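Laboratory data are not the source of any read-out in this text; all were calculated from the coordinates shown. All of these numbers come straight from a predicted model, not from anything done at the bench. Cβ atoms are built from the backbone, for glycine too; each structure is taken alone.
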Structure P
Amino acid sequence: MHRFEYRGREFYCEDVPVRKIAEAVGTPFYLYSIGTFLDHFLKLKAAFKSAGPLICFSMKANSNLTVLKSLVNEGAGLDIVSGGELFRAKKTGVDPKKIVFASVGKTPAEIEEAIRSKILMFNVESAAELEALNAVAGKLKMRQKIALRLNPDVTPDTHHYITTGAKQNKFGIDRRTAYRLFMEAYRYPFLDFTGVHIHIGSQITDSRPFVAAIRRSLEFIDSVRAGGGRIESMNIGGGLGIIYSKEKPQTAQAFADAILPLFKKYDLGRGLRLILEPGRFISGNSGILVTKILYKKKSRAKSFVIVDAGMNDLIRPAFYGAYHEILPVVKARGQVHREHADVVGPICESGDFLAKDRVLPALKVGDLLAVMSCGAYGFVMSSNYNSRPRAAEIVVRGGRFFTARLRETRGDLIRGERIVKAAL
């Protein structure tokens, strides 16, 4: 569910007409419903209440500071994958002991900054990373908690680019190697081996892959404990799917009902701490991209609706073949005929499209369109390709809207750049 809806002919975000926002800030822009973000987070929190989990929102899905702060205020932790995300996380005032650092390629500088910041733990992806972590922690004379990321060799039914738990993926450590590392924890005197982590992919609509991966991970935990190892936490990652089109994803409660019984003998909250890292589930349907029609074009082969948002603003359709529903911000009056068209942007690439062969209500130049389900992997993946300033980010809470990130200027495009005369 989300708080975007029609009231008569007007499309609203919470209690604000989207058209009114567009008139004030121009297009294109990302628009976030803070109420929807909180709804999704609190549903997940309530569903897992009996386990007392730490729910770390995955910043790679949406790193807007206002969005993050709203979640932190409700008790969320943050899952980060870079030093830049750590910098952002600290700006929100989140308790560092609610920060978990993932990523397969952490640099020594990022590791040092995170240890100095006293984050909760690192999710470790390789033996080489353990060596790097131990070396930095030793230099700082600080002990650091870590969790080994297992690769459970589970392949969910999702796009192959966002499958992360199969043996051919770059992520995680096979169980045999991970067991050996736990047994050799003494070789890393500045690291506390206290957790196990998994993350099998994204946009997964069925609980069965999660169940399979968690079962394998719990078997691993049992073997480590039997061997004398100490495991305090189990991080089951994120990856819950959302509705983009006709998907039928599980609810937060259905997911909890499938997962929590697996931990029956582990005394969650005392014997084993549960950590979750949701991203898309919380943010995906909490945001939209608003764009304006610049031109309409008809060739012998097909029709095109050309808008002012392009693949630099939203790359998911070009990158993943992703589907995003597209709705008029103001519905036409009376009987409306429909037309087939590609919705495309101004970028000089044939891959620059937001929708292909879409059946749309008759539209005219100047109309506003809402590209739905853009709250995850939308703005965070945007770029300045074709020297286009990145879009503004607007947030709505109740009946008011606010600019959470200004639209970039042309001056921003060349910030830090100079003409090197000596090279001429």
Structure Q
Amino acid sequence: MSFFKYHNGELRAENISLSKVAETIGTPCYVYSRAAFEHQWTTLDSAFGDYPHTICYAVKANSNIAILNVLARLGSGFDVVSEGELRRVLAAGGDPSKVVFSGVAKSVAELEFAISNGVRSINIESTAELERVQTVAAALNATASIAFRVNPDVDPETHPYISTGMDKAKFGVPMEAAFAAYQRAAELPNIEVHGIACHIGSQITKTSPFSDSLDIVLTMVKRLASQGIQIKQLDLGGGLGIDYQGETPPTAQEYVNAMLDGVAAHGIDLPIAIEPGRYIAGNSGVMLTRVEYIKHNESKNFAIVDAGMNDLLRPSLYQAFHAILPVNENSNVEKSVFDVVGPVCESADVLGYDRELAVQADDLLAVMSAGAYSFSMAGNYNSRLRPAEVLIDGETAHIIRQREEFDDLTRGESLLPEQ
């Protein structure tokens, strides 16, 4: 279900014209649909039925506190990878007892903050981290609830930059090393073994990688039980793909059924946590950008727009595809094939290659599927201002992040003193 549709030739978010949003807010800007976020989260939640589970939204996908608050109101948990993300969750009204803290390089300060705030689980990614967690928890006279993020060495068949569960990845602990690490954790006085975690990658479009990794994880659960180490929760990560360019990923029900079938086949009925980000956020937002110039070279046509790779990095970083649509269908202009490029001083600053568009200067374009890993990866390269963010709720548009101002670019910087 899409919450971004044409009505009388004009693209809308829910019941609001994107042209009016651009006119009011300016471009570039990100526009999200509250109904889309809620629909995606609820669809996934409902797929579990009565089976005990927690949906821990991956904050890195889109970390605006208004979005986090919308999900917290639904009862969502959260997956965080930094103290900053955890602070966002708390500011948005999230429940720390539904938070899992992932990431390979947690600092002492981050661990202190997480343990002091009672997160459900610290997902440990190395034996060195285990020892640090023990030291921090002991200094706080507290008990840290932990899971190891195990690495099942399963190929998720996705882009190598978002493949995280193979032996060559920096993430996770290899299975045999994890078994020994769990035995060590069980001996430590300030550690409580809570779960086992696994996340093999992102934008996965079939269930077999999930099923294969789950089988390996459940075999480990049984092996640990034989040594008296009882796992209380399966954290099965995220990674379910979305439709960017005609992909046909599993439905939420097919994805969940693969998990439930897997645990049933092993005779295990532990509660499940999952960490979706892209599935919830990806198609819940678009980026609006305005055409500044049309440029014709001998071999290429360019639509030069006011949004660049600093605003939306994915096409440059991952060679990712985002559909690009005109906000107003223009029947007065002939279609041509364009590279849609931005103002950043880099040849990689391309939002889309070879797009057939009927477009002219001053037209608005919508870069679709921009709700996840889009604004959250934006920066100030070329001293450009980061865009505004807008959340549409029915017939109301809420500005949930003001556009940066030029004073923001140098805030915190200072000149050298006069000699």
Out of P, Q, which structure matches 70, 40, 38 when Cα extents along the principal axes in Å, for residues 227-402 alone is calculated?
P
Match the computed value 0.95 of FRET efficiency 1/(1 + (r/R0)^6) of positions 339 and 379 (r between Cβ atoms, R0 = 35 Å, to 0.05) to one of the structures P, Q, and report its label.
Q
